[in-house]
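Have a look at these structures, which come just after this line.
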Structure I
Amino acid sequence: MLQVANERITGSNAQATVVECRYLTKVYEKLLASHKRAVRALNGVSLSVRRGQIVGLIGPNGAGKSTLLNLIAGLIFPTDGEVTVCGHPARSVQAHRSLGYMPEHPVFLGGYSARATLRYHAALLGLSRAAIARQVDESVQRLQMQEFVDRPCADFSQGMKQRLALGVAMLNDPQLLLLDEPSNGLDPVGIIQLRDLLKKLRDAGAAIVISSHRLGELEKLTSDYMFMHHGEIITFGDKAVASQAGRLLVGLESGGPRLAEALLPTSKVLEASETELALAVDDPAEVPDIVAKLARGGARITSVMLQHEDIEETFLRLCNEGKQ
């Protein structure tokens, strides 16, 4: 079915927007409580995701990630703002037919098998009997569920439930996949299989939004991130990585603090010891000019090394910036 999906959503409109959120706000008000006790889970979020794009949704617990996915999926109403999926309002039939959603904690009826669960959800999508049989068989093969497909869900491990939930989300070959912690409970082999599958779906033209705390896994899938903090998007796309290209470590014979104070902007100096300077670098092209300036100022340089920031370091930096 990947080839069919590819034919459907690629071509001249390959870069078309799949998800559009405009000034999205969600406030949870406690029953019989004052407005002061209301929880503002999202605050004026605007974003767009295009076809063929995998976006990592990252941020600390309580940042609003699951709320955002639930609003896009049409599972809850926004307090303000609007969401469209493939040009259709969220919660509309057309939007639901265009997306697949995998919650963080999937729950299935224990007495039903994985096969029965897939068939039931496929029937809810309005597929014909022939299409149901074909889609179920493809899901079982695609997600390696042959060993447990006819066992009752009550006997499933967390990893089995995750595979089944992903199979349900993919039954209608969605143009948009919303995945909330999809690798929970998966063993290393399952994680690799999931990664390969998501890459194939992306290459076929699907848009995929993944909320996950497994930052190392996200880094293997994408360089596009939305960082959320206190219900707001702090940064979008690869700005999370590009906003600080890395740390420039300059080894010196002596005089680090004196040289830093005399020659460099305070905002650039992260650390300064007698024999080493750690400098913030926004663009690798800055490095020759910084080194030359230090040398002209009398620095006796013993080594130069540029350390690029990985996604985990970016996450921690953005969390610290969000607290300020």
Structure II
Amino acid sequence: MPPHSPSPALILTGFGDIAARIAHRHPLHRIYALARRPAPRPHNHSGAWHGILYDLDTPTALPELPAHAIWLYLAPPPNTGETDTRVAHWLTAAGQLPRAVIYASTTGVYGDHQGGWVNEATPARPAHDRARRRLNAEHQFTQWCAARAIPLSILRITGIYAADRLPIARIKARTPVVCLEQSPWSNRIHADDLAEIYAALIRRIEASTPVTGIYNVSDNTPRPMTELYLATAAHFGLHAPPCLPLSEVLAQSTAMAREFLTESKRIDASAIQRALNWQPSYPNLASTLADTPANIPREHGAPTKNVTK
């Protein structure tokens, strides 16, 4: 991109916590934030802001979006089926071609590896429909972008956590965890580190040197899942949750929790670090807890979704 040309607009499809962190890192960009509910403008954002109410399950005509924008597709798939109809609706409705696309997928597409290491060369063999929908979305974006020569980055993301995304509520509720010796392996990425990866990818696109292909995203420090609960409880001075054998925890878990508990793998995410010359600011759980005041989340239950992939 020429030195004085304007930055391309960012189109954020699906506006949750990660999209908000990305927007916060781009205070001068034109941003189009599409979501079912109004997307709050970051307090530091002084560029053009367009919050657009849009439901990918009941698609209607979109207001005109800019051409050559960077698409950051962060919307989850629908709750049922093996195909991502929301991606199909988006690709039909979006109109103008983007400069590049970044799609947020999941390492759940690899299925269970009984604690073995997984990298991007590992075949995708999803064992559950939720991951099959993600893989279908990957295929849709891959085919659509290839047919139009549009750079595509697919991020297979592990569990996302942060100081305000720790399982405080579950620990306070004394929800049982798997005893440590049977705990499946899990992988995590700090929400701020994930947002920094997006910022680095955007910079590469703006420099006309996009990083394309499929990349695993984690802090590269897989640990047994139960350690998250034990270390968090210890940090906040809470009683450690009771532990049960894996079979007993599975018997009383939700369907989504059973997916996590039955898919043990260790994710190798070194490729994205090499491609971006990047290292996580939070390389492990201990660094996150060390940066978290021990009195902040104790008065409320912080979100626990997506912390155990």
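Values in this text are rule-based calculations from the coordinates and carry no lab data. Keep in mind that what you see is a predicted model, and the values were worked out from it rather than measured. Cβ atoms are built from the backbone, for glycine too; each structure is taken alone.
Of the structures labelled I, II, which one yields 0.40 when FRET efficiency 1/(1 + (r/R0)^6) of positions 147 and 259 (r between Cβ atoms, R0 = 30 Å, to 0.05) is computed from its coordinates? Before the final figure, lay out each step's value.
Working: I: 0.00; II: 0.40.
Derived from the structure labelled II.
Can you tell which of I, II yields 5, 22, 26, 20, 13, 8, 4, 1 when P(r) over Cα pairs in 10 Å bins from 0, in percent is derived from it?
Numbers: I: 5, 22, 26, 20, 13, 8, 4, 1; II: 6, 26, 34, 24, 9, 1, 0.
It was calculated from structure I.
For which of I, II does FRET efficiency 1/(1 + (r/R0)^6) of positions 155 and 227 (r between Cβ atoms, R0 = 30 Å, to 0.05), calculated from the coordinates, equal 0.20? Walk me through the numbers on the way to the answer.
Numbers: I: 0.20; II: 0.80.
So the calculation was done on I.
Check the numbers for distance in nm of label points 7 Å out along Cα→Cβ at positions 75 and 211 across I, II and tell me which is largest.
On the way: I: 0.7; II: 2.7.
Going through I, II one by one, distance in nm of label points 7 Å out along Cα→Cβ at positions 75 and 211 peaks for structure II.
Given structures I, II, which gives the highest value for Rg/Rh (Cα atoms, Kirkwood Rh), for residues 43-194 alone?
Working: I: 0.97; II: 1.01.
When Rg/Rh (Cα atoms, Kirkwood Rh), for residues 43-194 alone is computed for each of I, II, structure II gives the biggest number.
If you rank structures I, II by mean count of other Cβ atoms within 10 Å over residues 59-66, which sits at the top with the largest value? Write out the running numbers ahead of the final one.
Values: I: 19.0; II: 12.1.
When mean count of other Cβ atoms within 10 Å over residues 59-66 is computed for each of I, II, structure I gives the biggest number.
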